[in-house]
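Q: Next up: the structures, one after another.
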Structure I
Amino acid sequence: MENRLSGKVALVTGGTAGIGAGAVRRLAADGARVIFTGSNAAAAEVLAAETGARFLGHRVEDAAAWPGLMAAIARDHGRLDIAFANAGTEHGDASVEEIGIEGWNHVIAVNQTGVMLTVQHAIRAMKANPDGPTGAIIVNSSMNAHRAMGNFVAYSVSKAAVVALVKSAAVHCGNRGYRIRVNAVLPGVVETAMISNLIETATDPAAARAAYTGMSPLKRMARVEEVAGLVAWLASDEAAFVSGSEYVIDGATTAGMMGV
């Protein structure tokens, strides 16, 4: 589907690694002009050289920095058509009994407040498009929105909360007459570099890999490119009537269970 997104301008938060970097590659390959954010300047330089995308250092939880970011996009591109709210973290998380308030606040700030700010500012930018309020916003949630983890309470709560945010924003945009669609993707375990590193450094790498692949009835992890492909489809005009939806991409992990 090369050039399916030709002429469109896309913003990807947390775009320097993992699913975010995969989305930068896919959106650029499909013809979009891509701006991506994050804090890893070294990784960003490599990705920008590879894809032609532009990197702007930015933290999604920093509310004061958002107007400057959006002003730069408007100044240099004159529009925003796609926003992928991907930035997230698990740093500082723990079980509900053990988590500290600092860890809780950090995860919620990035995963929940940061997503809200992304959606809010994307809507405002898309309203100003020369052809009227139009665009596609995609939020990266998780299968843990439906199947919470006992040892990662803040992550689980935040990923469930942003699904509700997506639905609220989609209804709001529709009721206001905006042609702005808002949807969520809910990946299962994805074989990112981070997951591969966890497997390789485990005491028993074979057992660790078996645990990750065994979560899905398809008996494998998702590939970054598969999640990026779903993001690209939701960003495209092929999904013009899709809004307020959540797309689980987890190989049937959360679909159900076999009987005895």
Structure II
Amino acid sequence: MTLTMGRGPLSTTPPATTNYVINGPGHRLLFQDFPRRVRAVFGGETVADTREGKLLHETGSLPQLYVPEKDLRIELLEPSEHAPTCPFKGQATYWSIRAAGRTAENAAWAYGALEWMRGYAGISWEAMDAWYDEAEEVHGQLRDPYHRVDVRASNRRVRVRLDGRIIADTGAPRVLSETGLPNRLYIPPRDVRLEVLEPSPTRAVCPYKGEAVYWSLRLGDERLVDVAWSYPDPLEDAMKAAGYLCFAHDRLTIEELPY
């Protein structure tokens, strides 16, 4: 995400504050080693098991893992007639994956036009039942080594309002900085009017912060769905924000007051 999205050097709008110019196509590709063992499981079968995977960083896209074909269970792959052409990587060859009587259509692919991508195949993250980074099951996607999360205790005075009504008011937020994204302010529950929040069934998984739980806001007859979220059991990089609440900056007024 650092390299290919937002203002990253491989994005469509790289920063102007540099002393160099990249002479090349506007759509950029970077193929780099992924440093750990990765496994993909479907239908109870290990489809891929590699220590030699590579991440393709591509302008406008999240990094995609590619696996050496020697580390794929070739007997689980069935040729597909799906053969789209990418203007940057050439024509793709696709396979469906079959295991335990189930089929993941067009779940693996390879490109042969670029010499350095030959012999590697991508696998659809969503089509697999599970992915493992070393011995840990991972959700959302593999972590980009260029992406990071930092959480810092702060003494900023922060107030959250809906129109003139105060939802939260704190002098002890946590500031969560995440690569390529604006800072987010997480507020301790003791400084939130919890009585106006309703638990939501919505869940979301971030590969860098973990699983988020959501709340909706009800004030009188007004209800805003999924306007606050929290990470009750976050991954290690976001541990200092555990249990704190963040509010949607585009739907509420979040103001920083003078110290």
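Here, each number is a calculation from the coordinates, and none is a lab measurement. Small disclaimer: the values here were computed from a predicted structure and weren't measured. Cβ atoms are built from the backbone, for glycine too; each structure is taken alone.
Q: Comparing structures I, II by FRET efficiency 1/(1 + (r/R0)^6) of positions 118 and 222 (r between Cβ atoms, R0 = 30 Å, to 0.05), which one has the largest value?
A: Once FRET efficiency 1/(1 + (r/R0)^6) of positions 118 and 222 (r between Cβ atoms, R0 = 30 Å, to 0.05) is worked out for each structure, I has the highest.
Q: Taking distance in nm of label points 7 Å out along Cα→Cβ at positions 22 and 166 from the coordinates of each of I, II, which one would give 4.7?
A: Only one of I, II returns 4.7 for distance in nm of label points 7 Å out along Cα→Cβ at positions 22 and 166, namely II.
Q: For which of the structures I, II does the calculation of relative contact order in percent (Cα under 8 Å, 6 or more apart) return 13? Don't skip to the answer; put the middle values down first.
A: On the way: I: 18; II: 13.
Here the read-out was taken from II.
Q: Taking helix-only ellipticity at 222 nm (-39500 (n - 2.57) for each DSSP H run of 4 or more, over all residues; to 500) from the coordinates of each of I, II, which one would give 0?
A: Computing helix-only ellipticity at 222 nm (-39500 (n - 2.57) for each DSSP H run of 4 or more, over all residues; to 500) on every structure in I, II gives 0 only for II.
Q: To test your reading of the models, identify which of I, II gives 12.5 for Kirkwood radius over Cα pairs in Å, for residues 110-157 alone when calculated.
A: Comparing all candidates, it corresponds to I.
Q: So log10 I(q)/I(0) by the Debye sum over Cα atoms at q = 0.14, 0.16, 0.17 Å⁻¹, computed for just one structure, reads -1.03, -1.16, -1.22; which one of I, II is that?
A: Working through the options, I get structure II.
Q: Also, quick follow-up: For mean count of other Cβ atoms within 10 Å over residues 30-37, which structure out of I, II has the highest calculated value?
A: I
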